[in-house]
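Derivation of every value follows stated rules applied to the coordinates shown; laboratory data play no part. What you are looking at is a predicted structure, and each value in this text was computed from that prediction instead of being measured. Cβ atoms are built from the backbone, for glycine too; each structure is taken alone.
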Structure P
Amino acid sequence: MQTLHVLVPSLLAVIEVVLMIATGGMIFLSRRRNRDTGTLGSLERRFGRFANRRRLAAASIGIGVIAVRVALIAVLGIPQPRWNDEFSYLLAADTFAHGRLTNPTPAMWVHFESFHIIEHPTYMSMYPPAQGLVLAVGQLLGHPWIGQLLIVGAMCSTLCWMLQAWMPPRWALLGAVLAALRLGILSYWMNTYWCAAVAALGGAMVLGAWPRLRTRPSVGPSLMMALGLLILANSRPYEGLIFSLPVAFALLVWMFKKNGPTLRQFLLRVALPISLTLLVGGLATGYYYYRVTGSPFVMTYQVNRSQYATAPYFIWERPRPEPEYHHAVIRDYYRWELGEFERNRTVKGYIERGLEKIAGWWQYYLGPLLTVPLFAVPWIVRSRKLRLVVLIGATMAAGFSVQTWTLAHYFSPATGALYIVLVYGLRYFNLWKRGAGNVGKAVVRAVPMIACAMILLRVVAAATHTHIEPDWPRGNLERAEIAHELGQRPGLHLVLVRYGDHHDVDHEWVWNEASVENAKVIWARDMGEEANQELVRYYPGRSVWLLEGDLPHPKLQPYPR
């Protein structure tokens, strides 16, 4: 059992490699790899005809992802939040769903302090508003996860629309199918509340607008590009800025080219629509931060880091003095952050962290299967058409190299650029011949087939409770179960959460709704008998419970008054 626990994180990759080896052997041994007749040839022709109906093809990808994931609820369930970031996004969602931009600081806020949330000057998530708005739409429709479901579908459709501007329709549809299989349905972008697909959507809008602008300067693609930039600014501002710099450079170069637009065309159809849209969006964003932090130029992220964190975001900065923490668990988390920052400033630590970043990125976006198209990169980088995409990749890598932390979804603005490279790589493979057989075409056909096989395998494993990956549904199911139990009980409740000495900071229990005072269940931190009684007296009439959050099976017990 211990061996299985060690192997599970890599087991899916191992299975994928085994399928690739088996398929590769069949391709090289087959004598029919040069034929387009038969079932595969017929399916390809139908696929091509469907891809030519561009709008329908793009819409079908998103609708298909949503339909498949909804159909799998019976097997995979609906995810529950687990990570601190998810609870922060859900706070923003609950705030927006109730028609507010932020919330007043709760009267007893010290008891409710949690991660990635500011308590003053107002009570709100530290993150930009885009993710919270998406989850708020879901909450208004019945459940925050509906917003996550819809945005992943919209991202997959937009990736197809983007790819259609860069390559023939059938290749664009193939790339979108691969993105749907890799990033939709079973990925953490779909099955958590991180809402990483929001930034990927914004980046795809920008990259989809660029070739259309070059072909025919018009207001429509300009507005699409501007909206994509606004989404990036309000979801992942730093990474969105890095992504946008090569695009801005390309626009300037295009403007001064001999075969570029006239000055009048550029000003009226490109510069003016983009500038006005960004101005209106910028004013709205500034007003949001004004309401939350008191200044249109101070982000919630800055407030949170200045109040709690000592470790800077960039490796060249100096650590800040340690503030006075009210809870040991919060103090330990930020001291751990500082230790990671200091390690990253050593040569050995910097190399190790760099390798960890690359490994995490590869594991999520590529895996063994989608690494295959990257073998064509030496030819791709020579293509003039793909210079912008290559430049985006280079600037993103440079931007990540100076960050203290980088998770896989930090790269999400450039998801579209990655899929342009992947599909072009498959197009190069498609031309590869060996003897009388078109080996490359067989390889290209095999890639989506193996991707589909992996999805089917994972679903069957989940249905049969075969442990090739963590169990479904994902998240802190124990907290969700206890919250549901209290929700069914009459009256109002107050839960005091107590942790042990070796608490996993990523397994958080203390999170509250936007309106703490009116919540049916309030979650608070155990602060010792005297402080706890102060909180209990402030909320008379509530049933008070103690929860030992680090026990193997946490259960509620009445709090001794």
Structure Q
Amino acid sequence: MKKLVDVASGREKADLVLKNCSVIDVFSNNIIHGDVAICGEYIAGIGQYCGDNEVDLNGKYVMPGFIDAHVHIESSMVTPIEYAKAVLPNGVTTIVADPHEIANVCGVDGVEFMINCAKLTPLTVNFMVPSCVPATPFENSGAVIDSEKVKHLMKNALGLGEMMNYPGVISGDDEVLAKINSAKIIDGHAPNLTGNDLNAYLSVGIKTDHECTNIDEMNEKISKGIYVQIREGTLSRDLENLIGGVNCDNVSRCLFCTDDRYLGDITELGTINYCIKKAIGMGLNPIYAIKIATLNAASCYGFEKTGAVAPGYIADLVVADSLNLQNIERVYKKGKLVAENGKTMLDFEFDIDYNIVKDTVHLPEITAESFAFSTEKEEIPVIHINEGVITTTKVMRSPKDKGLSKVAVIERHKNIGTIGVGFAENYNIKKGAIASTIGHDSHNAAVIGDNDLDMAVAVNALGKSGGIVVCKNGVVIAQMELAIAGLISDKKIDEVIKEHNKLHSAAKLLDINPKLDPFMTLAFLPLPVIPEIRITDRGIFDVEKFEFIEV
């Protein structure tokens, strides 16, 4: 500490000085011109400094490292190590991660696997303990994390992950409240919740929500003390609908998050840097956008000395040639250069033992008859897939209507044989099927197709490791193995992107609606906590009524 004081006062040289900077001041919403002096992991000061190592930035912008306020690393389909390699060059130096996906497959072992992997990277990963494993009692998951296990995991975590069981909170369920009582910070998940129900939900101390889809909803939640996490993922993209409601009065209660974002989108577009660019492009004050991505998130989660370029703060810094981040030139993590011109600078290759989280798929032998469906009803509830959002709409259709896709969810954790079968529209798959062991949130095997034979072939091809399979005319034409929990590849970034691109090329041969991501759309059809209608391994589920629909 003495050296830090000596450097800050100018009595001693800094370890590193970034000269001639335009520093983003997120406290005063201003720009300061000067040098940034760094001593070890910390910023010593902003002013005129000399250092053992000096880098002249010629007026380029220096801003705090970006913070992703809510993300499921598993949705990138790579390990935390590969994930760090992907996001650090985009200026993301800190994330709040909820390992909810792997927890639903592998329980405590899965959470601890993610925590141990993340320790091997320069990225600061703050883990939240999954609060809803399983997400609801209306599906079969691979594990159960009860309140006692939550307390155990809380020893190595920041807080409690998104509380999706809002009916349990509102009704005062003892087990739900026991989980909440074990944490100081609680993330929320409250789509369309309003009025007294919202009051009851927030009364237990829930601090955030990433499910706002319109400005009215955002304003009500902010007015009741919530930090609204403006989400821009691969499938759920809410920024465009919300950013127009951000102003000088409420900006301090807004954060950016990605929630679920595929690796290819991360490497091509970015994550939080993309949110900043998009928000600025839609007219938001650039410093407000940067503040949302930095100081606000740090304030929300209590990250001390993080989220600003100021004396005594951790030297997590982004150097860009423009306020709208057209080019991120350098990224520093705790005073060390970790990325330059889009590439990571540190070599953090490690062999990971993932035996405890592999071979997690246990499916029965599936035949075309497994998906047999008959009903005497003239109309049945059908899942209408909405474009650009995660929500679905319940519609009534004849099962004989053309254009319907058959969808099924098969329990894959313990081979208990449960299969839910139903129909979806607006997916438009033809002459084939897609199967996946990514099926939020319990991650049973999900399959969609226009004929039962292709659906059976696709599911059987998943094997013990699981992954994603594309089948056409009875033949597997593309496949991606996800050896870790049936959710995550054990391969490196370039290989994962290459395999995923092959899947997309194969999916195009099935004439799927081009406005949909074929794989993430399928992955979210079983999610029984997002309105209005879903499918689990137990059948068609009405989220609004929280009950199954007899079809």
FRET efficiency 1/(1 + (r/R0)^6) of positions 63 and 175 (r between Cβ atoms, R0 = 41 Å, to 0.05), calculated, reads 1.00; among P, Q the input was structure P
Cα extents along the principal axes in Å, for residues 391-502 alone, calculated, reads 75, 43, 28; among P, Q the input was structure P
If relative contact order in percent (Cα under 8 Å, 6 or more apart) is computed and equals 15, the structure in P, Q
Q
Read-out Cα Rg over 2.2 N^0.38 Å, computed value 0.99, structure in P, Q:
Q
Can you tell which of P, Q yields 18.8 when Kirkwood radius over Cα pairs in Å, for residues 335-398 alone is derived from it?
Q
26.4 is what came out when mean count of other Cβ atoms within 10 Å over residues 191-198 was calculated for one structure; which of P, Q is it?
P
For which of the structures P, Q does the calculation of helix-only ellipticity at 222 nm (-39500 (n - 2.57) for each DSSP H run of 4 or more, over all residues; to 500) return -19500?
P
